[in-house]
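Next up: some structures, all given as structure tokens.
Read-outs throughout are calculated quantities, based only on the coordinates presented, and are distinct from any laboratory measurement. Predicted model only: the values in this text are computed from it and were never measured. Cβ atoms are built from the backbone, for glycine too; each structure is taken alone.
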Structure P
Amino acid sequence: MAYKDPITGVETTGHVWDDDLQEFNNPLPRWWLWAFYGTVIFALIYWTIYPAWPIGKSYTKGIMNDITYTTRSGEYTTHWNTRALLQKEMVSGEMALIQKKELEKVKGMSYADIAKDADTQAFVQSFGKGIFGDYCAACHQTGGVGVIGAYPNLSDDAWLWGGTTKDIENTIRHGRLGFMPSYKDTLSEEKINEVANYVLSLSGEKSDPVLAAKGKEIFQGNEGGCYACHTTEAKGMKEQGSANLTDQIWTIADVKGVDSAEAKLNAVKSVITNGVTRRMPAWGERLKDTEIKVLTAYISSFGAGQ
């Protein structure tokens, strides 16, 4: 039975433990109750106005006005939601309009003019970095440093397909196929070892001069036929995307990443034995012409292969 505590004057629930431990019947503060009721009302209003509750395979759409925005495939209208609101803002918001204005400016400029104009170059660095991050960085890494043996370094001077703005734009637009045949079924292990020694000697790496001399005959002769792509001077050909073997820049064999002469030799032998096949996708159909131009100017600013 409930009664008031003689000391505090607060009503109790009548529950008693251990003869003297009682439970007070203190009501919740009025302000707390009103705050709680307020949150309930707010939730009901929110559920009515905005998309909220799942219903079968659909959900409540709310009563906000529909949102219309433009995509690459045309105009699109949907019920109000934050994703559509963001999309519209990205297309027609204040910053989007500024971006469009800058893109129109870039469209009418030459690459030389872009490099000279500080404001345009700043825009290229900002906008181009975003495009590069979305489409290129997954392979070429942030800053274009690449991954040896897989994806070319865009920040050095070893541009296999040419490093002028014209070459870069052509590469982005049409993609590239890097290919070197495997020699494991063509040359014996002994001859592959000889060619590897010759290749190392071309860039001043430690090699066996006797084996290198034999490797040169294979490289320059019909048995190996390496000269057909790398040229007789081993300088490579832009048209083929074949590497310059004399510049001490290694894009496939990780010669610089190992210390011992044996490890360097094995790295080169592995490439000769297994060959190379790597493809860069064409972005001409996925990126707009102006986006390709900005991306070209951005990559060109890495300072490599002019």
Structure Q
Amino acid sequence: MADSFLVSVTRLFLSLSLSLTALFLPTGEVKANPLPPKADGAAARAVTFNLRCTGLGKTSIAYRAPLLTAQLLATGADSIGVQEANLRWMLYLREHLNGYESVGVSRGNGKNRGEFSAIFYQKEKYDLLDSGTFWLSKTPDVPGSSDWGSANIRICTWAILQNKETKQTYAHFNTHLDHVSDNARTNQIQVLLERMTQIAGELPVILTGDFNAETDSDMYRAAARALQDSRLTAAVTDDKGTFHSYGVIEPKLIDYIFVSESVSPLVYHVIDDKLNDAYLSDHYGIYLDFSY
């Protein structure tokens, strides 16, 4: 009952916020910046994007939601991993990210309280074979669990997707590691990698997320030992950072798309577009075209 009430109140608040914010948006349909089509030979495109769960004015969810959603749709991604997707974001994306279905629960209670690390996938193209969420703690199956001095509860959501036409199948994992503790991040990635092996087995794996750590960290080294950093192995790539705090700082690389050895990264691209002269988030997104 409490969660149903929360959903209703949040939906009403989001509707009012969007109505007020619309007064300041340009009239007509929001037009995203065009992005290149999938690379030749690519079986799929995956996206990671930290949405930022708060803000005011042009950084508010109400202002940014139509812009960011339009840009996500413009990617034509097969699957999208989002971070900091609180209930307001989830309600909006479920309604407006046309053609996509989502999986994932909140980190707070495994329902609707707190942020999601949700995955959206093209529902007409893929069958969802299995999905779930686990907690990055000593007790991964206990909702709301947290260890190692993590400043926040952290989770990983996963989906096993099968192309309806080709029957090709891959596993998409999506996460958001702690933003304060190096020790917590190092332990969280170990839990994630162990669970990933148990869940995915020999399937091709895509791991997206905001890892809150740069390439000189223990967390990154652990992930890079187990998986490929697609930024380094893609045939076409770029070297831009991802976290920029709405243009306040030089972008730092803390968001990644890691892939298993059975995945061939083709094009890695940082989505650093602005719409209506506004940043879509305090992070840039990334897309990866890949074959498997």
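Using FRET efficiency 1/(1 + (r/R0)^6) of positions 35 and 259 (r between Cβ atoms, R0 = 25 Å, to 0.05) for the comparison, can you identify which of P, Q gives the largest number?
Result for FRET efficiency 1/(1 + (r/R0)^6) of positions 35 and 259 (r between Cβ atoms, R0 = 25 Å, to 0.05) over P, Q: largest is Q.
Work out the source of -8500 here, i.e. which of P, Q gives that when helix-only ellipticity at 222 nm (-39500 (n - 2.57) for each DSSP H run of 4 or more, over all residues; to 500) is computed.
Attributed to the structure labelled Q.
Given that Rg/Rh (Cα atoms, Kirkwood Rh), derived from a single structure, equals 1.33, which label among P, Q identifies that structure?
That value comes from structure P.
Among the shown structures P, Q, from which was the value 20.1 of mean count of other Cβ atoms within 10 Å over residues 59-66 calculated?
Traced to structure Q.
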